[in-house]
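All of the numbers you see were taken from the coordinates with simple rules; none came from a lab. What you see is a predicted model; the values in this text were computed from it and never measured. Cβ atoms are built from the backbone, for glycine too; each structure is taken alone.
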Structure P
Amino acid sequence: MILIRHGESAFNVATRVQGRSELTQPDMVSRLTDLGEKQACLVGEALQNITVDAVLASPLARARRTAELVTATAGWNLPPQLHTGLLEVDLAPWEGLTFAEVRDRFPQEYDAWHNRPHELAIAGRYPILELFAQARRFWEEVLPHYGDRTVVVAAHSGINRALICTAIGLSPEHYHYLGQNNCALSVVKFGEGQGIGQGQLESVNLTGHMTPLTGDVLPPLRKGHVGPRILLVRHGETQWNREKRFQGQIDIPLNARGQQQAARVAEFLQKVPLDQAFSSPLLRPKETVEAILQFHPEVPLTLIRDLQEISHGRWEGKLESEIEAEFPGELARWQTVPEAVPMPDGETLAQVWARVAPAWREMVAAVPPGQTAVVAAHDAVNKAILCQLFGLGPERFWTFKQGNGGVSVVDYVKGANAPPYLTAANITRHLCDTVFDTTAAGAL
């Protein structure tokens, strides 16, 4: 599922609440601006090399027009199918007001909207809870129908976040903590037999295709941002990744492709201001971050022992076929119940969670407000960090994909002691010719 937020609209520019007002008030139609139309065309260019089986769109004008432009630019012979399950959150009677007017006229509700969206009540209704129920109904209808096909969804910020949250099992409390910029792309994958709450978030809020318009390679900081920004990077490929050989804490360096990936990450982040850098002491992330810091020679690098990869114990150095022969059935359990698999003479995921959590807190605390740090680590460690941002335990290990050389953006918008925003996840467009992550070669 490729989720697209609509392009910039007239109400976005005026900072007005849009919701679904045009359904009842014809004079409240919020159409795309000229910039919004250009953004939609850039999305079509970014997706034109992908085979798509269906395009579903919200019937609201701004999303419907986005879908039409994306489809035409990409060259798909697929008229967008309008689906009411993709309508934006219903925020009547706020709709049409500026957010400043909402704040002044509905101060208690406005505070709940920003800080406790799951508790927001307007005129006796709970809009966010209703939106999450709508998102679940959409998945219940769409997943059985489309199976393993590729579907593009053009909708809105609110419903997209609800779709992502329900797809991967996040609660309405997390509604605000996933980035959704105008015409950004997010990718959610469902494996065979997987349903609501079991999907994998391959990427979220990809905006690199709009760099020609904005000049930015990363989503911009949100208005009022007061805390640090952390860029979480997975190391480039190693030969053992390529061979699908479990490496764990064996100190394998980058291979030639991994070095090329590290160089591309470095070029990608070349103009992004960096103030601090942290890394696992193992060679593969250390070589990756050192490539990045060639363009930022004044930035200090701190090695953090607790960022090293999960210890696979007696699995390390072995191919999957060798592990299956020696420990029959354990690889299948690792894929389905990873929290229940103790690595022989190695670590459990619970142990990884326990050492990563304080390391992350210490790094965040060490980055002053307004500064940006880069953290280079490993697949399992990065997955643990991302899960912990949303209070997820080891049983949710496979929720977030991490490609070799992928970049995720974690923003502490309200300060280091407030919940973080996952502004973007697993950006790999600097490494791939497609919106999909094709970097990850194999084992951890």
Structure Q
Amino acid sequence: MTFNEESSTNPMTTIHTAIPALSPRRLRAARLATFFGFFQLGAAIIMWSTSTSSLRQHMGWEGAAGDASFGALAASIGAGTALGCVIVGPLVDRFGPRRVATPLLVLYPLSYLPLAFLPGLMSAMAAGVLIGLFRGTFNTTINTQGVHMERHYGRPLLSGFNALYPLGGFVTGFAGSFFAQRFTDTPAVAFMSIGIPLALIGLVAGRFILDKSELIAAEERPAAEASADATRTATMAGATLILALLGFSVLFLSGVFSESAPIDWGQEFSRRVLDVSPGTAGLALSVFSGTQFVTRLVGDRLIAWLGDRRALIMSGLVGASGALAVTFAPNMGLAYVGFGLMGFGLGCIQPITISAAGRMDPKNAGRNIGIVNGVGHLGFLVGPALLSVVATSVGIQWLFMMPAILMVFIAVAGPFLIRFAPARQADARQLERV
């Protein structure tokens, strides 16, 4: 690796900077490794989802009597995930993404395997917490890697990276369903047949994640940019920084909570409110997931064109209109349109908020992303429970009013909060090499 050091009395040039001179080939390799990281994250989660029936059979958690035990296991994974998201951030900042991501790329997809051999609830919950810790630490680490890649490229990339998350789940879903049909009494075959290849590929991909010496830190940039970063960091010190991170966390949580409505309740809502068959109702989730995937594929260009503020406004308003369309749809056809609009609206919210949190203070990007990520993942814990309260207290037909309100909140509060994050920039000399 080469370094370019310059000094000048002109504050608009550079001041004793050390810019990592990464070749286009090196950046492409790092970008591909980041894509795989998000792919693996989604693939491992769907590996788990498609194996839950065989896991319950293995544990003896059958029927309604086993729901409480399975719910406790799922909660332990969720709690471990939220904790892992937060605690790993400072480690990523200190050691760099590569040293943290490489072991996680191997250990995370293998962490599910012990569940196939454990005998009881308490041991399964202990394993669940460990799975969650690996899931959460890897989630924050790979998102931090994505934000550092944006600094190199000087443009949005995180939406495209996040698109590989549902794609990984889509691919693994076929394999997981195959094993679920043939091995109904144990998840061991699925966990080994899917988890081991993911871990082996992860071992190779980890070598191409950015090392700490390859990161563009705030003080390693042109003086005009470094001065702006320093000024903003000073402004964001103390309580102001905490409040800004809390604001981004609430935006992220609102997006995650809104996703819970179609993911956890879309099929049941369609079946009971619109009186359609389970198969027809189940397509609602496919419509939502498909539009969310497509949105994330084109999201980087959309964000670059509109800017973060207008992208948040558009996302919130489109998502809210989709939730309202589902609420008042007279038939399943119009409900599909609503679910699609919700997928379109929710596609870019998480990438925008994670990227903004990472840009506020590049030296502590992992810590900031971990905080926002950890709070946001609480939505996966409390979202289904709160939505069930809405369904039982005011009626399931009004369930989608809650995500509609939250999406309006994102459209209103998002543009104000995003002002705390500096714009994406990259060193001009680095851009010439990309």
query: distance in nm of label points 7 Å out along Cα→Cβ at positions 24 and 320 was computed and gave 4.4; which structure, P, Q, did it come from?
result: Q
statement: For relative contact order in percent (Cα under 8 Å, 6 or more apart), structure among P, Q ranking highest is Q
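FRET efficiency 1/(1 + (r/R0)^6) of positions 80 and 376 (r between Cβ atoms, R0 = 41 Å, to 0.05) computed as 0.50: which structure among P, Q?
Details: P: 0.50; Q: 1.00.
Answer by label: P.
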- prompt: Can you tell which of P, Q yields 1.2 when distance in nm of label points 7 Å out along Cα→Cβ at positions 88 and 120 is derived from it?
  reply: P
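Out of P, Q, which one gives 73, 46, 36 for Cα extents along the principal axes in Å as computed from the coordinates? Mind dumping the intermediate values first?
Numbers: P: 66, 47, 41; Q: 73, 46, 36.
It must be structure Q, since only it matches.
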query: Which one of P, Q has helix-only ellipticity at 222 nm (-39500 (n - 2.57) for each DSSP H run of 4 or more, over all residues; to 500), as calculated from the coordinates, equal to -26000?
result: Q
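Of structures P, Q, which gives 21, 51, 24, 4, 0 when P(r) over Cα pairs in 10 Å bins from 0, in percent, for residues 344-399 alone is computed from the coordinates?
Working: P: 21, 51, 24, 4, 0; Q: 22, 33, 27, 14, 4.
Computing P(r) over Cα pairs in 10 Å bins from 0, in percent, for residues 344-399 alone on every structure in P, Q gives 21, 51, 24, 4, 0 only for P.
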